[in-house]
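In what follows, structures are represented as structure tokens.
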Structure I
Amino acid sequence: MIITIDGPAGSGKSTVAQLVAEKLGYKHLNSGSLYRAITAYFIENDIYDTNNSKFNKKIDNLSIKIEFINNVQHVFVNNVDYTSKLRDLKVSELSPYFSVNKKIRTIVDNCQKIFASKNNIVIDGRDIGSFVFPNADYKFYLDCSIDERARRRLIELKDKNKSVLFENIKKMISARDEFDKNKKEAPLIVPKNSIIIDSTNLNVNEVVNNMLNYLQV
């Protein structure tokens, strides 16, 4: 069984996907973590873009795999666990640009498809139901207003004792939306035949229960 959840940055995809997977006893596969792990690998190797010979040499010998350790997804690049580095600031900044590279996308897509062939999964991302698993058993698109996404992000940062202005967060999210919707490789769209849920005025449990009501599993 493959259940996909697509949506823009900050819409709550990963949180909802994790909870739905727990309710069903499925694996939650976070596709963004795979791109982040690869980005962390290249940063560690002092490679910051895909337009140089160093990148080409490394990408041709790159392997990636997923393992669940104590029910937590770990991502290994060339047999090294990069999970602890996925939220590094530089990784967050550069992963969108590495994620549009065709060779990287092929590696990640193959990894996800192999894992899905052996497990029941709930997988979230920005191109999952539209490009990676267009024939998934169930497809959701989780939408949310930009103001609400910025508000949630502001709360998250305050909880981490980080000071930032609401308007600055909103600008960053808006810029990411534009990047995701206009990129040449697998832009963010509403997948065909997907169930659209707007979480603007819903809490996490309401979104999860809403999805579960659609699932016949």
Structure II
Amino acid sequence: MVLLPGAELPLHIFEDRYKEMIADVRRDRSEFGVVLAGKEGIAGIGCTAAIERVLREYPDGQLDILAIGRRRFDIGGINQDRPYLRCTVEFFDDEELSGAGGVSGGMSGDDPAVRAFKARAIDGCNALRVLRKEAPLSIPEMQVPQLSFLLARHVQDLDLRQALLMARTEAERLRQLAEFFPGFLQSQQRVEHLKQLAPRNGHGGHSNLIH
């Protein structure tokens, strides 16, 4: 999975190594890292999670927890001397927030192109929410500082989410979302259409679908 800053992450903890990790996190009141893993290993950039609350504790030590995405980090060295993986990391934030100056391509939040990307990204997210029978974004939601991370919570595409996590400017993330939503919406509309057709096959009967 790819965890984004501010996103909720419900987890069921059942493996012994993760029971130990969560016990350490709770004892130290610290955070743990969430990193995308694939066939070629783990990604170089991830996001920390802080335990918001423990939902349930089982007699055998298993846990249901709710965590929240916090800080992005770049992985340095890997330490395998504990049952769970540990890493040395360097935390980072957007360039315009950390004082490095500038945004991608020299664009700022007041740039007309960035405003256009933001509008298109919001429209795409709202269209997706309507398709899923959810209410559009509220005015306060649209005014959060790193809006892109909020918009991306509605998309489970791992490649896009990882690219957004790696991007060092809000302008770059809004551009990626603005370009991603149209095609994604088309695919989701086809899925919803198939769901409606499947029970009746257009004639009130059942059908088998290959897609």
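Some points to look at:
- Once distance in nm of label points 7 Å out along Cα→Cβ at positions 45 and 149 is computed for every structure in I, II, the highest value turns out to be that of I.
- At a computed -14500 (helix-only ellipticity at 222 nm (-39500 (n - 2.57) for each DSSP H run of 4 or more, over all residues; to 500)), which of I, II: I
- Which of I, II yields 16, 51, 29, 5, 0 [P(r) over Cα pairs in 10 Å bins from 0, in percent, for residues 93-188 alone, calculated]: II
- For the structures shown (I, II), FRET efficiency 1/(1 + (r/R0)^6) of positions 13 and 181 (r between Cβ atoms, R0 = 30 Å, to 0.05) is largest in I.
- In terms of Rg/Rh (Cα atoms, Kirkwood Rh), the structure with the greatest value among I, II is II.
- Among candidates I, II, the computation of relative contact order in percent (Cα under 8 Å, 6 or more apart) that gave 18 used structure II.
- Read-out distance in nm of label points 7 Å out along Cα→Cβ at positions 5 and 197, computed value 0.7, structure in I, II: I
- Given 16.8 for mean count of other Cβ atoms within 10 Å over residues 21-28, calculated: source structure among I, II: I
- Test item: Cα extents along the principal axes in Å, for residues 29-156 alone calculated as 40, 37, 30, pick one of I, II: I
Computed from the coordinates by the stated procedures, all read-outs in this text should not be read as laboratory data. Since this is a predicted model, take the numbers as computed values, not measurements. Cβ atoms are built from the backbone, for glycine too; each structure is taken alone.
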